1. Of the structures labelled 1, 2, 3, one was used to calculate helix-only ellipticity at 222 nm (-39500 (n - 2.57) for each DSSP H run of 4 or more, over all residues; to 500), giving -11000. Name it.
2. By the measure relative contact order in percent (Cα under 8 Å, 6 or more apart), tell me the structure among 1, 2, 3 with the highest figure.
3. FRET efficiency 1/(1 + (r/R0)^6) of positions 56 and 224 (r between Cβ atoms, R0 = 30 Å, to 0.05) was computed and gave 0.05; which structure, 1, 2, 3, did it come from?
Structure 1
Amino acid sequence: MRLQVALAFLLLLSAPARAETVHEAVDAYALYQGDVSALLDMDIDSAAALDGALERASRHDPARAARGWIAYGALTAAQSPRFAAGVQSRVRAASRAAVLRQLRRDLTYARRRPPGSAEAIQLILNSVAADSARMAAAGHRFEGVGDALDASTWVISERGAREARLRRTDGAGIPAEWTARLHVGALAAAPLTDPYAFGGQRFWDGLARREPPPPSAIAWRERSGRAGATDRMLTLAALVIVAAADSESARVDAVLDDPRARECLALEQLQFRQCASVTHDPNEDAFCLARHGLIAPSACFGALVQ
């Protein structure tokens, strides 16, 4: 009996950590975009307020933000009626098991084989372009804040304590009222016709009860060198459509990790923290936030589109 208990304990210790679900991943990106909304609107009327803005931009773990971005793009693609119908048509023609085998071994299958992937890709590109644009807009706002603070006499808070705060990553959860809007399945929203729907160009602004500029009417094109990120989103979207995201946890975990986005965000976070560690006045703080906290990270995501 003792041997059986000991073996069970060893198996428990050696078991891999539970794979992150698609909805758990998307929560991290929601928190990221929620902070972008806050930075677009918050009043910067004191040194403490500016410190708070820096902390908001610095608190996100790059790996979790990148995984959340892939998850959000995947769930956005899963709202495409043509793509969902195309994936289901492959299930009927070849069987669910055969489709799952292809999704496990071929990252390009969801783009190439099911009809309707072009519509899903356009939804992804529209969403990425809109999300990146609002991050860049927040960055440009803080460039203006920096110009306004050029002659400010605000005193930067105690350097050591502030650097420690900027090195922290925050694992806070999403507001409870966001859950129903974020934890969606396939064809649960209509971003093709409603820009405030999940995956729509105004979704994050609507979630924050902001009134954004009109959405862009540009037909965005995919940047050829970043097709791998789109393929990750499409593969995960197909798994969601066939209700296999929970059972195919190993594949979900693999496609959620986009090294280029993760490494890009990590580099910008490092540069942001280093920049803020050597500033001398609020103007320079605002510049660090604008450039390395918002504008450059927006390009990490926006590199998907041209």
Structure 2
Amino acid sequence: MSDTKTLMRKGKVKEAYDLHDGTLEFVFTDNVSVFDKVIPTTIDHKGEVLCRISAFWFRRCEELGVNTHFISAEGNRMRVKKFDIITDYDKLDARSSGCMIPLEVIARYYVAGSLYERFKDEGMDYGDELPEPIVEFTTKFEEYDRKLTEEEAMDIASLTREELEHIKQTVLDIDRHMNDTVKKRGLIHVDGKKEFAFNDQRNLVLVDTFGTPDEDRFWDAEKYRQGMFEERSKEFVRAHYRDSGYYDRLKKAREQGKEEPEIPPLPDDVAREASELYIDIYEQITGESF
């Protein structure tokens, strides 16, 4: 990795540096974000786990013939090809290339998360497998992500109908391979998000990161058969703050428009267990020893 770099973006759990050679360096930190807050406790090896899982899936995608921005990964650092970010939709047109597509693509296969709130009045229960996958688009570079119709997505990103359908099919093809891979290891791929760019030839390129327990939802397959929904993700950390009463206090403050309570650190034993959980997830998803 280059020693000459400039910080471009600092997210809650990931940093992006410009290496000034047409590439970026992603640094995956050991921070954990829950309820839109970064907890004041780091989780050992968490950043390396997410980096290595994402690298695992990028390499699989290359084998499938999917273009990606992935170059290499080592520890908690990943090197990728750089694409321009255009946040002014008016500057995008059907000829734009070498830039990010300002959309997140979310594919859902089971009734879970926010989808349950939308479907519970239609006679579907939490955990039901969907008769057909749902592929949705949300904004990427706005202050708050918002769900889009396909027509809005095409307009915002200046996509043709053919390009939109190609994005959807690419997501479904990748996810089919992901689920075939993890179901052999006792997991179900429930849902997940992906992001794309166009290269200089306006070919589709898979970018950012995906397939990690922070971005995708995985359930334990045996527990699912028993009627339980055990997420192999940072849900363990969320559960601690729910059980401790913090989430209820936070939710009440937000509902009343009051100052939000600071999120307390994790107890040492919970932090250790969370670290062990992330390592276990890595080994279960990839089939490799950490």
Structure 3
Amino acid sequence: MKIAFLGLGNMGIHMARHLVKAGHDVTVWNRTASKAKELAQHGAKAASSPAEAARNAEIAITMLADDRALESTAFGPDGLIDALPKGAAHISSSTISVELSQRLATEHEQRGQQYIAAPVFGRPEAAEAGKLFVVAAGEADVIERCRPVLETVGQRLFVMGDKPEMANVVKLSGNFLIASIIESLGEAIALARKYGIDPHEYVEFLTNSLFAAPVYKTYGGIIAGQRYSPAGFKLRLGLKDVKLALAAAEAVDMPLPVASIIRDHALTAIARGMEELDWSATAKLAAENAGLK
């Protein structure tokens, strides 16, 4: 298939590479042009603008940092949305607001284009291995059309509903859960350390007994080893996602008290200079509050 891939960050560059390896005709665009040129050496075509990338595409995939980046790429000068052919599909894999996802659905429909949301779960190492979990929502026929592409970048595809924003809600609520686990792990590990318990042995016990899920193993190991840099997912982006979860909840009159606590702790960590660290660095804040190094 002719695919335009826009956004070659820590996740997108691996996703695009898998599509190239699978034999698709992939045109890539990134604000930092050197990343597009890097993939061009492996069989992709590099475009100078989102419009150029999307102009002849059957499917356009966006994997961008936030609402602002996606709005600029979709609606800005030389943007994706006016260049994408009628009948072509836009897959938004970015973690974005419910509101923006709804706007994209409306704008694409008005232009005779198709749109689904398909955010992913997994860190960069999972993207590199093709082991992401993909959550999609939108019209069933569009999802089925895009299924081979989505299954190329992930190990499993979950379809969550017929409205694109449903996938965005799953992604935001899922990231809220991960942030909650990071917060509780950070506090629990700090408590164990205060009593002289080796954090690695503590995490080994947790993750081989009642807490054997991958998220506990991944973040437990990071926190025990204090490996917050280089960041797999930066704290400033984690804060963005928690804020988006709070906004989605407020839109339906639902309180998220734990998310409010996490937002405040993330803001505190950023104020202390941790913005560029992994989002699990909120555990560093818990350790510092306990008087630990």
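1. Details: 1: -19500; 2: -11000; 3: -17000.
It was calculated from structure 2.
2. Values: 1: 33; 2: 18; 3: 13.
With respect to relative contact order in percent (Cα under 8 Å, 6 or more apart), the highest-scoring structure among 1, 2, 3 is 1.
3. On the way: 1: 0.30; 2: 0.85; 3: 0.05.
Only one of 1, 2, 3 returns 0.05 for FRET efficiency 1/(1 + (r/R0)^6) of positions 56 and 224 (r between Cβ atoms, R0 = 30 Å, to 0.05), namely 3.
Throughout, read-outs are computed from the coordinates displayed, never taken from laboratory work. Computed from a predicted structure; not experimentally measured. Cβ atoms are built from the backbone, for glycine too; each structure is taken alone.
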